[in-house]
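What follows is a set of structures for review.
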Structure P
């Protein structure tokens, strides 16, 4: 079968590898779509993601498809079922798992990071990681269950109260998902800061109350005009500049969610007295503990709109260009289509 195999910084190759065989308790999925995540770009450029990625690993952790085969002991799935898979498989035995913090598992298996993932025609995962896609939830949107599950965890940590004012910095796929989730949590006013005009326009179509171009307008002045005190800032662009701006934008008693992934050695200046003076809370979000099922339900309800966020569908044979052509990162979510795609 064809697979996108990571061999090191800047070295991702479309490779022929054997079709995996199901072990006991495993489900083999004929992959339909696999999203390309910002984490995949970080891996490709040598920055790393949630975990170190060994050379020779099939990457891709946002995938959906159809069950092709099942191993012994599998009871909940059969060939033909439409599914998505949670790529983060914790051990259940280490100190963090036993404390109810399995996303910090010391023995985590990550499909697409430490184990073969979904940028391949077939992938095998444990049955407990697999979720059936309800009727009406297509395979394209279903591939984004993992992305949405991470956003749900981030939104939980934002603790947005009804009527709160929320600023989202960055209107890429994550920012637009977080914007919609903030609205679903009851935010009274949702603002989006984004330098790309087309993304600002899309944010308005998907429910933003106002958009700001920080390249042309002072962000602080715009916020003062639009809402006064900002209760929550969600940084979804993942740059040094935007993370600094997020902390500066938070109002008194506000929460700053640093959601965008930056390079591991990135350092930003923080003034403790300024944090004290505003009594702000700075937090972040790491993967998706216990939120995958909620993401499936959200997508099945169609309360989270993805059609305009998914901008490009590229065949697996052309995956190389997605990582080197800036055109793709400038637009929206890219899905890689496999042979099992509709």
Structure Q
């Protein structure tokens, strides 16, 4: 079977699974009364089920499993790395699912995120090849830089935990976190499917296919007005999965940075503002870019499509630009544009930052 047909098969099975699981979860959440209640610092005005995280995760894992039904070549330690990805995904979805239902304090939640990162990183510390660590990266106008193992592990943990929180913190409007994730999946798929360095790269392209299909099934019920939201378990799982996919099988960090540049800079700006005001970095407020645009009268679908469109445009630069030097320049220019936009909106819209629960 051709690679294209295999990709279509994985996409179809994952999408169907996601649609079924998310639809079932809506009914289950209502019966269990696990709802996202309205509040002063929340956009939703009516209760919404908030248990979609495990459903998205299960659909994604099923897509990976289905890919093994086909006779395709894989690189030497791919299966072991995928098992680490699956184990970490289950850990994130299950532990943060507890937070969605019962609640976990910010510091223990951060510790759980670090543990999730350690699941995929620690095998490398033991000398096993399949540990997922960012050990090398290219520098502009220079050679490949190899990091000492301790530095590489620390940097990888920071990358994974940072991505988990970025997706979680931008999950403030119907469809926003899902759309941003879908854009990143499209960029990573194009990067690995159409421009592979070697044939086994095709199997890596299956990962964004499966994750994107799982997200599309969720967006069917999450688009405004949402029938269900993913909760912290879903947002952190998506951040975890994207972080690992951008590393595994050859780093695509630049592609992920460009595709997610707008959300990353928005989160960094909000953290800076909170620290200047002597607030906890995870304290909930209405300072994010999507909140600012909402205050200006934009509709939720318009905000989501705008942020998604900008992210897609930046992400495609990572695919189309021919050299790493140009990609670095693009990252810098895109970052300045986004930062200028965020600052301009912060100055234009009134402050609305009452203390609230931790994000």
Structure R
């Protein structure tokens, strides 16, 4: 019988090991089918994930929205996660969201999420009503671009106040019901160390207690670390909860207590347990869109296309390492 490449490698490896062992020698590792680089396998692994550019990554270059989207397209991203202020600026400047939506469709790109800061969670009834109205406007803009999700962070809570998570759950449900009318799903987002939603477990408690079938979690590598949370907790989630996940990395210094958004680095350039994170997603059958969200001033001083390409390459390499 003709041997295929895998069988031949296994047999040659066993024979070499036996020869060295019989002579009391230590053999160097012999390549096997599983240890030989396999570009086809890496390509297949990467193709099972979708990669997104959160435009904060090139925010410091001060580009208009249409230019940010073009850079993401030319870098090779599948999707974009824009900020609401940039969308509003584009509209205020006379830009057409319907034209921009058509351009995205021609590029086979999607708006997987968007970043807004409507104060939907606050205790003050008047400010909360204003926050819901702002959220309505934000979600309408996202829908005009063809987007289907928006971040729902604990924005606007006054310093020194803490929103009770069960009250937050009621308000998150109201936000989700508003999203149902527009066709955009708010994703509960935690900010590491935030007094109201500073841990993954708090965000998930709110999502569970709200009792809405579309409740989901917008995760973030940096915020999980900053909040002192255990990444193993991601194994308790699944595809419904994990739809979009912010990708980044963080260095060992500054320490967790003083690290800030500006210290985020490209995936793979820090100490985050990315292998474990990606494998956790895989173990629970989740394939969240991986959205690169950085705020590093050093990257903002570089050409935006270079930063976008480097970030995408780093994400793909991190995924490939996790499943090598």
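Rule-based calculations on the coordinates, nothing more; no lab input. From a predicted model like this one, the values you see are computed outputs, not experimental measurements. Cβ atoms are built from the backbone, for glycine too; each structure is taken alone.
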The value -7500 for helix-only ellipticity at 222 nm (-39500 (n - 2.57) for each DSSP H run of 4 or more, over all residues; to 500) was derived from one model only; which of P, Q, R is it? P
For which of the structures P, Q, R does the calculation of P(r) over Cα pairs in 10 Å bins from 0, in percent, for residues 98-201 alone return 12, 29, 40, 17, 3, 0? Q
Among P, Q, R, structure where Rg and Dmax of the Cα atoms in Å as derived comes to 20.0, 62: P
Looking just at mean count of other Cβ atoms within 10 Å over residues 66-73, which of the labels P, Q, R belongs to the structure with the highest value? R
